[in-house]
Structure 1
Amino acid sequence: MQHTLRAHAKNTVLYALIGAGALTTLMPFFWMLSSSLMTIAEMFYFPPKWIPNPPQWRNYADTINAMPFLRFTWNTLYISGVGTLGMLLVSSIAAYAFGRMRFPGKEPIFMVLMACMMIPGQVTMIPVFLIMRWLGWVNTPLPLIVPMFFGGAFGIFMLRQFYATIPMELEEAARIDGCGRLRIIFQIMMPLTKPALATLGVFTFMGKWNDLLGPVIYLNDFDKMTLTVGLALFKGQYTTQYNLLMCGAVISMLPILTAYVFAQRYFVQGIVMTGLKG
């Protein structure tokens, strides 16, 4: 009896801590949603006003009308979607090569690839820009999309670790049946690595969707800008439309939230299972 009471007390404390942590995490999101329905004056009330009264629903219409919001959303969706597909495709093929094939210099090449993760992006920013300018790609989406089709060190490493958990007997049976390398990758390996692919896809899509520095560097025309640049336009030198900025933040968060909801099951499996076997 005493042991049962102690276990219940321990669980109660644990659930209370988890609930407090979840509430602390959700408070900024609730404030963002609440302040998007306020006037600017209401946002600076002290003590803070958490529930808008009345809700200013027209803030969302004003946000969409204040700039080509839908155009910016389409630009961001196009860059993020195509870039994510390129990252998943190339990283899968490269990870298969490093995880399942034998070729001279595999380990040194893989170590060099992993070392690329230690190089800050600021170091390569200027050389990459000069290459893009030499190619004539400045002021086009290509500098934001094409590099994704060369894969990424993090994605290759994660998929390689996942491929290592798949039994070799499955691949050998496919070879006996006449499958080539590409068919094994696309019809056998990739369907089995849906959790890892979903995880990498969510990470990549979020990174491209929230990217601000890349569009600022490579894009010049206003109609080619992305959503993050559009949100930055609400911050002026002297005044900032904070309520419209919050509306834009809520709208821009919806695609990422949707992608996470649909990929949540695979996402959790990918985090748990990646790296079980080295």
Structure 2
Amino acid sequence: MTTPDGSSGSSTYWSRPQLAERLLDAVVAVGLDLRTATPEALAPLDQFHGGGKDATRALAGQAEVTAGMRLLDVGGGLGGPARMLAVEYGAHVTILDLTTDYLRAGALLTTRMGLTEQVHFCCGHALTLPFPDSSFELVWTQNSGMQIADKVRLYREFFRVLRPAGRLAQLEPIAGPVQPPHFPLMWAREAAHSHLLTADALCEVILATGFIERYWDPAATFREVAPSPGPAPLTIQSLVMGERLAAIQEARTRNAAEDRLRTVLLVCERP
């Protein structure tokens, strides 16, 4: 989960220069061998978005991902969902992200897992996608648009790079009926850096772009794993957010209890 919107502030917020090395150390610490590790086993260390691997599989099911499908993962960062889509569904995935630290770490994991034929990494902006019109059968994005204010331009770019009958599959935080949310959030320390729409407002933008709705769940939920006794497990959230994670988790709990944040799972089609 990073937000490739082209803003220097967003890139600075997510920058983690030693992320690749720290991830490799974490892989060793949990006893994984990347030459044989499955996306399922690696998920706690590379699925950096709400809902984890269960959310990825739920979105893939609704999007009807199939073998050989050409897929663009916008904001895919470390590539956890992309590698799962490649291994479990046979897709060919191009990841676009603005933050080079995540691209470097994701490419390293992908190389060591032997998946470079199916998963590729590209640095670029979501608002100016560096691909020709009608390049992909599916645009995929999980928790990547929260810092992007220009939603109209964002969805026009998604629409442009899709082939006719291509699909947009998205899992995204949205504003709940009670506002504003409590901060800090995973993607923003303060309100100035968070740009969430309500479900109705988001749907209006997407349909006005020309998409046709195929599936829409504006209150998607995924099973939370209860913490186990003892030291906290190594996760990608703890590696990326460090000491800030405790305050973020506290705010997330309050936001959920007070209905200030929700999650939408959607699939739309380009006519």
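Each value in this text was obtained by applying a stated rule to the coordinates, not by laboratory testing. A quick note: this is a predicted structure, and the numbers were derived from the prediction, not measured. Cβ atoms are built from the backbone, for glycine too; each structure is taken alone.
Summary table
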read-out: Computed 1.3 for distance in nm of label points 7 Å out along Cα→Cβ at positions 95 and 111 - originating structure among 1, 2; value: 2
read-out: For Rg/Rh (Cα atoms, Kirkwood Rh), for residues 31-126 alone computed as 1.28, the structure of 1, 2 it came from; value: 1
read-out: Which entry (1, 2) yields the derived value 18.1, 56 for Rg and Dmax of the Cα atoms in Å, for residues 103-222 alone; value: 1
read-out: Which of 1, 2 yields 22 [relative contact order in percent (Cα under 8 Å, 6 or more apart), calculated]; value: 2
read-out: Of the structures 1, 2, the one that 1.00 was derived from, the read-out being FRET efficiency 1/(1 + (r/R0)^6) of positions 71 and 247 (r between Cβ atoms, R0 = 41 Å, to 0.05); value: 1
read-out: Of the structures 1, 2, the one that 7, 32, 39, 20, 3, 0 was derived from, the read-out being P(r) over Cα pairs in 10 Å bins from 0, in percent; value: 2
read-out: Distance in nm of label points 7 Å out along Cα→Cβ at positions 55 and 167 - highest-scoring structure of 1, 2; value: 1
read-out: Which of 1, 2 yields -22000 [helix-only ellipticity at 222 nm (-39500 (n - 2.57) for each DSSP H run of 4 or more, over all residues; to 500), calculated]; value: 1
